[in-house]
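S.K.: What follows are several structures.
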Structure I
Amino acid sequence: MLPGMAGKPRIAIVGAGNLGTALAVSLMRAGYIIDAIVVRKGSKSRDDGKKLAKQVRAQLLFALEGSEADVVWFCVPDAEIARAARSVSAKFRGKGKIALHSSGAISSDELNSLREKGAVVASVHPLMTFVRGSRPPLTGVSFAIEGDAKAVRAAREIVNDLGGHAYTIRKKDKAAYHAWGAFTSPLFTALLATSEQVAGLAGMKRIEARVRSMPILLQTLANYASFGAPGAFSGPIVRGDVETVRRHLEALRSLAPAHDAYAALVGSALRYLPVKKRSAIKKVLDSSH
């Protein structure tokens, strides 16, 4: 913790969306006092903030005035971080304070307006997905951290208390890091949505496709966790079944987005995974465009 800070710091959460809600609840369960939930005055933000503040026994504020928090944690969209920081900086007494944000794509410099007021700042990004209706625990989650040394040390202690795993990331690596994160969840979800459309070509409804695909999806993830990507790779491409790949591409011609996604992923398999008859499959792929 920062010098002179006894015990766990009091924390104010700025934003009451999916991430802010999950974080506030996890922090409270880890023994932290949530001093305030800070939201905009709009009706939806106010309603979400009021609900969350009641749940974590915090005060609901529309500005940081009145908060005794040692840590201010911004859980707002990336494009809003700098604006939100500036909006509280006018009357912000930063000396001895920590300011954090949870963007994976941008650096702690988004909080410069608070740094200029004497706060130490860091970005603390949990590699986890947060959607409405789901509140995943943060135990076991990796947190990428960068920023001022004192803020990084404090953030590491908080992450440890949450049961997470903290590690340091360089500012220049954040965009690529976040792109990797996009592949692990939102773009994976986009692939699943595309697969539902392909199931439609086979006469299935979306809900049927989702239910029927769950066993193979879960086993694929289990195989990936145990054996890595090469050991988890199966199917016609690894076997070098050229004609099956050709049939797949032909069946997908009427569904251009799925055809393009299939072709792109086959290309990735040819580059990164064990494949038999690599040249023959590449010829089929090239001729399908």
Structure II
Amino acid sequence: MSGNSGAAPAGTLLLVGCGQMGGAMLRGWLSGAAASRFAVVEPASPAADFAGNDKIAWHRHASELPVEVRPEAVVFAVKPQVFDDVVPPYRRFAEAGTVFLSIAAGRTIAGMERHLGAAAIVRAMPNTPAAIGRAISVACPNGRVSAAQRRLCERLLAAIGESAWVEDEALLDPVTAVSGSGPAYVFLLIEAMAAGGEKMGLPADLALRLAQATVAGSGELARVAGESPARLRENVTSPGGTTRAALDVLMAGDGLPALMERAVAAATRRSRELAS
């Protein structure tokens, strides 16, 4: 895993797309002084907290970028369905030694190379906790990414949370299934726990608060405790107690482990189908 390395800031970073995920990254970069200048290409008006910031140059289209701009990194934070239309104008930066970092789901390195040519490319899969700086991102480089460019991408991803690397791009499909789609599984768990509590007589608002706080607190404990999830589960479970009664249901042959395995497998298959 990686965090902010404390390295010297980049010269100019170019962000293409400043929606929810791109905006979260830009806020982190500004907070951490990741670069001396930022250029953003985004058709929509800037969010209120970016307006008037003299470190950011806003452009509605790639054609508006000044010819002298030479970014150290171009970050694509656009929706996959518009990726093929958006990316081609940025091919000119490959000749300047720029690294391209894409967080567009399902867009493969080979697909990006068709647009960008002989470029240094990193494909990354973050997840939605980026909005609060608690994402987990997994990145995969092509063979043209230098050690310095890799460190730069680590710093850029550190703006939204933790990061890890894989060298085999095929692993990004199960990564997508576990962490990319994973927040939805956790939100469903919160929904289901709250609904179960409500059916047992708890007021709806209290049931939801209990479920939210329990999932958040347990997740943080699992992150920092230094023990396996299995050991933490066993620590909560007394023989013949209430937790054991619940786990007998959840861990039955057709219970949560088997169900989650099928869910992750289905998401992995779909990720492979959507890759382009």
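S.K.: To which of I, II does the computed value 17.1 (mean count of other Cβ atoms within 10 Å over residues 52-59) belong?
M.R.: It must be structure I, since only it matches.
S.K.: Quick check: 0.25 is what I get for FRET efficiency 1/(1 + (r/R0)^6) of positions 44 and 172 (r between Cβ atoms, R0 = 30 Å, to 0.05), calculated from one of I, II. Which structure matches?
M.R.: The correct label is I.
S.K.: Starting from the value 5.6: which structure in I, II was distance in nm of label points 7 Å out along Cα→Cβ at positions 92 and 244 calculated from?
M.R.: This figure was derived from I.
S.K.: Let me ask another. Comparing relative contact order in percent (Cα under 8 Å, 6 or more apart) across I, II, which is largest?
M.R.: Top value of relative contact order in percent (Cα under 8 Å, 6 or more apart), among I, II, belongs to structure II.
S.K.: Using the calculated result -16500 for helix-only ellipticity at 222 nm (-39500 (n - 2.57) for each DSSP H run of 4 or more, over all residues; to 500), pick out the matching structure from I, II.
M.R.: Corresponding structure: I.
Any read-out appearing in this document is the output of simple, stated calculations on the displayed coordinates, not a laboratory observation. For clarity, every value in this text was computed on a predicted model and none was experimentally measured. Cβ atoms are built from the backbone, for glycine too; each structure is taken alone.
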